[in-house]
Structures are given as structure tokens and as C-alpha cells.
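Below: a set of structures, written as C-alpha cells.
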Structure I
Amino acid sequence: MQISGGRFKGLRIRVGKRVRPTSSFNRKRIFDILGSVEGFDVLDLFSGSGALGLEALSRGASRCVFVEISPQNVRIIEDNLKRAGVSSVARVVRADVLGFLKTYTGEFDLILADPPYTWDRKRELLRGVVPLLRRGGVFVLEFPSRERPVEVPSLRMFKLVKGGDTALVFYRRTHEGDRDTGASFLK
């Protein structure tokens, strides 16, 4: 598997045996929709190989936190970060995603999540990312296209893209009671 854009375009990364990575087509699609992520603080949940976070760093994000529960995949992510030369702007956390969301105190401009397709706690996931997402920040969730997207207060869905077995839903952080003008910090 390779990074699809930015300064590391073409960099080959390792992928664990039990990982279903976000395809290069969908990674490119995500970042085409987002536009510039220059200077963003990024959180990559269910990191697997770290491909989504590495794409963000490749495209100018200033830092990325990777959350992955598998010790084997944590080692693969760390190796991929070394290959890209970005270990100094990345942190890999071995943790259950929902537990991490309950205890972490930082904020992010962009949160990316590609949970296993059989994972059924998406509403809990959405509620958990809200406190960590800066106002106006974006949360991108990959899930099976046969499912309906989940909605929770303070996250407004602004884009849904389906293709084959995969759907990508893009949410923007608002505050309850905010008037949504439809304006976006995204280009």
C-alpha cells in the first residue's frame, strides 16, 4: 500500500494481516473533499496501519495522534512513521478507542475513524469525539454502505459519499444552538 498524495506520495507502508485499510481511492477522496489540512492537529482512530494519519501528515498536518488497540499494529504504525520521517510530530497510543475518547483532554481540527465494519458502537463513537473536536472541526467516519449514517447533537453531517461496500460521512462540529449558515472553513 502507498500514500496517495502530498510530500510522501508513493511511500510504501506496511499493513498488518488482520487490517482492512482505507483504500487509496477513498483516502484520496477524503482529502480531495477536505481540501487543505495544512497546520491541522489530527486524530486517527482505529489506526490499523496509520494510513489515514500518514496521508494527513503527508498533506501538511502539523501533528497526528494514532489510536490502535493491537500491539502488532502499533509496531507497524511506529515503523511506518519512521519510514516517513515523521515520528517527531506523531504519537501512537495503544488503547481502546472509546476508553481513549473518555480520558484524552486535547482538541483536534480533524478526526478520522475507520472502525471494523462489524463494530456496532458508532453512536457512542460520535458522542465521544465531540469534546475532542474543535468548533468548526471535521470528523470523517468510514462505514459499510449498507448502513445508515448516525447523527448526534453538536455534529452536523455535511457530506455523505458511497461507493461499493464503503460509505464516508463527513461531520462538522457545531455547538447546540449555533445557527448553521452552511459556511465552511473547508475550501
Structure II
Amino acid sequence: MAKVAVFMADGTEEVEAITPVDLLRRAGADVDIVSIMPSLEIESSRGVKVIADKLIGDIDFDEYDMLVLPGGVKGTNNLNSCELLKQNIVKFNEQGKGIAAICAAPVVFAGQGILNGKDATSNPGVWEQLRANGANVIEDVKVHVNGNIITSQAMGTSVDFGLALVEYLLGGEAKETLRKNIRFGAM
């Protein structure tokens, strides 16, 4: 079974975090919401309180197949200040393991040099930051998959992002089954 860590911090955009968690779990992946804050309780960008499953200091990164970063400006800034997270993102990328980010969060990858010379997308508000770090910004897609790196534009692309994660980890058939079932309310 695929195992995924979705990292949250105060200020994380809640739809971008919870939608992929929901879709991955519906598809059968084992997903942990991981707080990078000192507490399991996170206050999202719109004041929604989320209780994480684990604290970042308590997880074994080697157990995971993918690391996922939701956006939100304040949340992304908090994620970007977490050295343990950034070290492991670099390690995952070097190992060819899945890393994914939506909205503003691809700037965390860009800041680590991961997007240098690679195609990626993000919220239009951070396209210039990606470009400044060597990324080739693809503006006209909701989600871009570049090998082990998945990036997505914003809150409105959260379902597409979650489905791309399902496809990457569990295959196209799992994605299509999930898409069909969520469309008709079967799950």
C-alpha cells in the first residue's frame, strides 16, 4: 500500500490539504497528515482547525512513498522555514520518490533547486519565483507531472491534483475508478 505524508502548518490552504488526503484515502492509500508546528492542531488559512495525525519530529520519512505540500501563502512560508522537511524533500527527489506541491508550495521545491531546468506549474502569483529559480513554468495546465515531481496551480485544481497523486501512486485504473465514483457519489 502506498504511504503518503501531507504536511500542514498554520496558514495552510485547507482545501488544498484535505482534498488530496480525502481522494488518496478513498483510493486506498495510507495517508498521514503531518504537522510541522509544535502541536497537532493547525489553524488553516481560513481559520479551520485541523488535527494532524503526527508531528514531523515523530515520523520516519523512509516509511513514505510521497511527500505532499499544500499551499496558502502563510502555510507555504511556514513549510519553507522547516529545515527537516526541506532536507527530506531534497532526499526524496534524489531517490526519485514522489514529491508534490500545489498553489504557492512549489516555491519550496524551487528554493531547493529541485525545479531548475524542469517544467512545473503553481499559483500564477509565484510563477516569477519559480522562474527566478530556473523552472520552466507551464501556465496553461491545472496539474503538471514531471517524473517524480507533481505540481498544481491552486485551490480550484485540488481535485485534479488529488487524482494525479492517485494515478502516480496507484495507477490509471485506480484514478479512473475513483473519478467515476466521486462523480456519481458512490464512495
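Taking Rg/Rh (Cα atoms, Kirkwood Rh), for residues 68-123 alone as the measure, the highest value among I, II is held by I. Could you figure out which one of I, II the value -7500 for helix-only ellipticity at 222 nm (-39500 (n - 2.57) for each DSSP H run of 4 or more, over all residues; to 500) was computed from? Computing helix-only ellipticity at 222 nm (-39500 (n - 2.57) for each DSSP H run of 4 or more, over all residues; to 500) on every structure in I, II gives -7500 only for I.
Match the computed value 26.2 of mean count of other Cβ atoms within 10 Å over residues 44-51 to one of the structures I, II, and report its label.
On the way: I: 26.2; II: 13.9.
Of the options listed, only I reproduces it.
Quick check on the output: 3.9 is distance in nm of label points 7 Å out along Cα→Cβ at positions 92 and 148, derived from one of I, II. Which one produced it? Intermediate values should be presented prior to the final figure.
Numbers: I: 3.9; II: 1.0.
Only one of I, II returns 3.9 for distance in nm of label points 7 Å out along Cα→Cβ at positions 92 and 148, namely I.
Ranked by relative contact order in percent (Cα under 8 Å, 6 or more apart), structures I, II are topped by II, which has the highest value.
Once FRET efficiency 1/(1 + (r/R0)^6) of positions 36 and 140 (r between Cβ atoms, R0 = 35 Å, to 0.05) is calculated for every structure in I, II, which label goes with the largest value? Structure I comes out on top. Computing mean count of other Cβ atoms within 10 Å over residues 4-11 across structures I, II gives 15.9 for structure I.
Who wins on mean count of other Cβ atoms within 10 Å over residues 20-27 among I, II, i.e. which is largest? Going through I, II one by one, mean count of other Cβ atoms within 10 Å over residues 20-27 peaks for structure II.
Just so you know, all these numbers are worked out from the coordinates, no wet-lab data involved. Source: prediction; values computed, not measured. Cβ atoms are built from the backbone, for glycine too; each structure is taken alone.
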